[in-house]
Structure 1
Amino acid sequence: MKKFFGIAISVLVVVGGLLVYNLQKSDVKTLRVNGSALAAPQVREWAKSFTEKHRDTIVRVTGDTTPSGFRALFSREAEIAVVTRLASVEEEKEALEKGIKLTQRLIGHTGVTLITHPRNPVNELTVEQIRKIFSGEYTNWKDVGGPDAPIKTITRTVPESGAAAFFQEHVLDNRPYGPNTLFAESWESIINFCNLTDDLPIGLAPSLQSLKGVKVLAIKKDEKSPAVKPSAESLMDRSYPIVLPFRFYWDIRSADPRLKLFVKHCADEGLGKFPVSPDVK
């Protein structure tokens, strides 16, 4: 009889322990972040530092495109959309139709890198030269002091890529990309193209990302300015010329306080390092 009670007590202890474990496990919140591949690496770093302090939260960050971030938010496959542009009128309308009340917050800044094949002897360009290259006005590298070779430009698709749209608006002054521009579906495609194609292409790529096998070009604001490559420091002090903001969008009706804590954590990290420019709305 004593043996029976001993077994029963052991079973109760085990079951009780499992119940406590399951209760603790069920209290873990997963925040899903989806959107801009340009901003995703930085958000992952902030997610790591956040979850080290908040053990009850898991943050999964998926980097794709700004529109994919909105789609994931609207289909409730993500709690947060990370984007490099404001929501369009159509996207705001779709959110309302899905019962989502959008709110947004500026989180930080990232940069667009210019890359080319390592064999290219050109090491730096001014913003004006970049404008003329990507708008199709310059079609030969000799136009910018390089070899007598045609220029091939490559960027992400527009408007799918918020970064490519930003580049068109702020660097090209709303001019269309040149007629010989190639449009890629991913940043990896651009990096691989500039690495493997030895006829001196030039493409856009994310800053603060490993860019093995390609040459990163230094950029000058104008002829009198120093040539600067993207880095944590040059983005922070805004000496690198091609910097764009990114934001979080989420449903303001979300009741979980951990979402707001994560947004605040990222904004404190991002805006503390990258001050808001007066021309950013």
Structure 2
Amino acid sequence: MDVTSIHPLMELQVYVSKKGTKVVAATNLHQVLQLPDHHYAANVKSWLTDVYDFRDGIRRPVRMQDFAPRNAPGNTIVKDYYLTVELAKRITLHSKSRAKLKFAKWLHALESEPEQAGGLNKDQVLHVLELAKAMGMVSCQEAAEKRHLQVYEQRNGDAANWWKHRAEVLGYSAESLREKLNALGKKARGKTQRHMLMQLDPYELIRTGVIDLFMAMGKNERYARSMGDLAKAFARELKVEVFDDRSESLLFAPNANDRLVNELKAFEHAGRLSVWS
């Protein structure tokens, strides 16, 4: 972990993980909020089991997504944790600290800073390039979408607001696509979002598949969109063909990594990619 920022008043340190995630230490947050030291154990237990209004729904924090154990050198007594900036902000707003407003505002500003794909290492950029080629297959897009839906249902208890949530993440809805098709004088009635995008912008299907993929892996919306935008740019440059491999011959499949394609097709059930571990 590298220290990227420190609050100028009370030294709240923000770290950046190897994957580019901004986090703070629970002990440090507890200290700057000026909460009694002897309440730390009870407070941190409450922090990690409470219910918060996250961007992706009302739920409890998820281990290794919203927080993770922190093994600080020399600390063998107090349990410490890395907390994402989003969780830290919500904890701060829930707290009884008199200083919570200024720290919540500062964390909100940090949270609003986009996590751009520019922070990727060389191997990760190459993986996004391979993702762009593999996501030309509808079966891979479909598996990522279904896994994203599963994760959403697990966090929220149902899928009542799924399409609204997904439209907000992707930046378009079925209705907006129908309006665009109608404006072009093309028939939109009875067409799925995938069919409409095939007529409007096939490369957007690759972007959508990659966003679904990273949202299902627990990345935040800005990061997932950044990766989707990068994959779409690669796909356009490489002129990746988008086609429904569920019904068409594999003789026309894009020149994609076979191992990655197989993992993507199984992603609905596996929920992870070895290349992104």
Structure 3
Amino acid sequence: MKDTASNEPKFIEYIDSEQSANTLFKFMKKIDYLKEILENCAIIPRYYDEIIDYLKITLFEKIAFPMSCFCDINLTKLNLHSKTYGKFGIGIKKEWAYRNIDIEPIHYVNPYSNEIKDFKKAFMNALKSTDENSKEISNYLSTSLLYMKPIFGSMENEEGIKNYCFHDEKEWRYIPSIKEENITPILTGKMLTETYKNISNKAIRSNKKYWLRFSPEDINYLIVENEEQSLELANYINTLKDKYTESQRLSMISKVLILDNLGKDW
């Protein structure tokens, strides 16, 4: 439905889901990462590798770009997800994400589908084109690629490489719209080194307009692994007196959940 006055789609208010979570969760492996998020009241995106060999595009098997990832998983299933991505997490209202134009649920694809065959042809043609008019099409295809993932694939972790069902993650991504000339939005080829990624991450970190900001009121949950860490996080939150009011600090402390308990009681 179009708003004829502005020629933009009419904004529809967020509607609570009856089957998916109404919170997006971000997990991490260290409590210090969670503390940093609370200190900044923001999540700083980082460059991560993305394997795209399933597309069979000869020029690229892997790319890297700045993002921050979330899962759309109910509390009862978080224990399993945390085994891969870490025992510390923040849960932010999905309504907050819905209002942010750089956050989208990713598109899970069947690499053998007709859709992907057409995408590959269009993508390759756009890369070869020198027509200025095809730039918008090229930008659209590139953006679509960043929010795309195969349903199944291989993933490397501490145990090695294993086959994985990516669809289980129900992933949403924040990908900042990079405008700075000194920051490369997509790394390919020889740029895919740890040195170059570290330089790019520092550039993102120093440019706060690319940070993903939220308010304390947007937080639904803070997750730690055990009772000891819940006390550690509560004490840390109480030190942030220059960042948050007393009522905001108390509210955040009340939202701390212990992951060990989630597996037993939910």
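Readers should treat all values here as calculations from the given coordinates under stated rules, not as data from a laboratory. Note that this is a predicted model, so its numbers are computed, not measured. Cβ atoms are built from the backbone, for glycine too; each structure is taken alone.
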(message) Matching task: 13, 22, 38, 22, 4, 0 is the computed value of P(r) over Cα pairs in 10 Å bins from 0, in percent, for residues 101-188 alone. Pick the structure from 1, 2, 3.
(response) 2
(message) Starting from the value 1.14: which structure in 1, 2, 3 was Rg/Rh (Cα atoms, Kirkwood Rh) calculated from?
(response) 1
(request) Out of 1, 2, 3, choose the structure whose coordinates give mean count of other Cβ atoms within 10 Å over residues 85-92 equal to 14.5 when calculated. (result) 1
